[in-house]
Structure I
Amino acid sequence: MYPLSRDDFTREVTDASKEGETAVVVLLYKSGIPESRLLEELMPRVADKHKSTKFMKIVADQCIEGYPDRCVLWI
């Protein structure tokens, strides 16, 4: 699982998906939220089983300006 910056989102996610390069899974997370911590622990295990899929993570409000913390809680 690779960290993702907002500046790289289009290239790493949108363009890669459109070009058929690979499927991309992005974890929007927030430090200090238990559900985020759980997903951060579990996602590398899923990524290990799906080598042809790109797994990335980014702090939710760095990816989407003003993204509410309550939306990070849904699993």
Structure II
Amino acid sequence: MGEQLAALERDLEKIEAGGKAVPPGFYAQMGLLYVDMGNAAEAVSCFTMEKILFPEAAVFMDFLLGNLTNR
């Protein structure tokens, strides 16, 4: 999991440096990896960013956030 998260973080840096848009699901995937690693604060941040960038994902992100707070 740590390797996957590190790869996503490197990809995010490249995306931002190139001025490109993050693809749908990118922050959601990062958030799920943070959940698996026990880092709830970063997971919340990622799920929230996914909601902001992709409002159509709000229902699913709210579901994930609700499950996170009920752990």
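I have -24000 for helix-only ellipticity at 222 nm (-39500 (n - 2.57) for each DSSP H run of 4 or more, over all residues; to 500), calculated from one of the structures I, II. Which structure is it? Only one of I, II returns -24000 for helix-only ellipticity at 222 nm (-39500 (n - 2.57) for each DSSP H run of 4 or more, over all residues; to 500), namely II. Each of structures I, II was scored by FRET efficiency 1/(1 + (r/R0)^6) of positions 2 and 34 (r between Cβ atoms, R0 = 25 Å, to 0.05); the highest score is held by II.
Rg and Dmax of the Cα atoms in Å computed as 12.0, 38: which structure among I, II? Walk me through the numbers on the way to the answer.
Values: I: 12.4, 35; II: 12.0, 38.
Among I, II, the structure yielding 12.0, 38 for Rg and Dmax of the Cα atoms in Å is II.
For FRET efficiency 1/(1 + (r/R0)^6) of positions 18 and 42 (r between Cβ atoms, R0 = 25 Å, to 0.05), which of the structures I, II scores highest? Walk me through the numbers before you get to the answer.
Details: I: 0.35; II: 0.60.
Answer by largest value of FRET efficiency 1/(1 + (r/R0)^6) of positions 18 and 42 (r between Cβ atoms, R0 = 25 Å, to 0.05): II.
43 is what came out when relative contact order in percent (Cα under 8 Å, 6 or more apart) was calculated for one structure; which of I, II is it? Matching structure: I.
Here, each number is a calculation from the coordinates, and none is a lab measurement. Predicted, not measured: the structure shown is a model, and the values here were computed from it. Cβ atoms are built from the backbone, for glycine too; each structure is taken alone.
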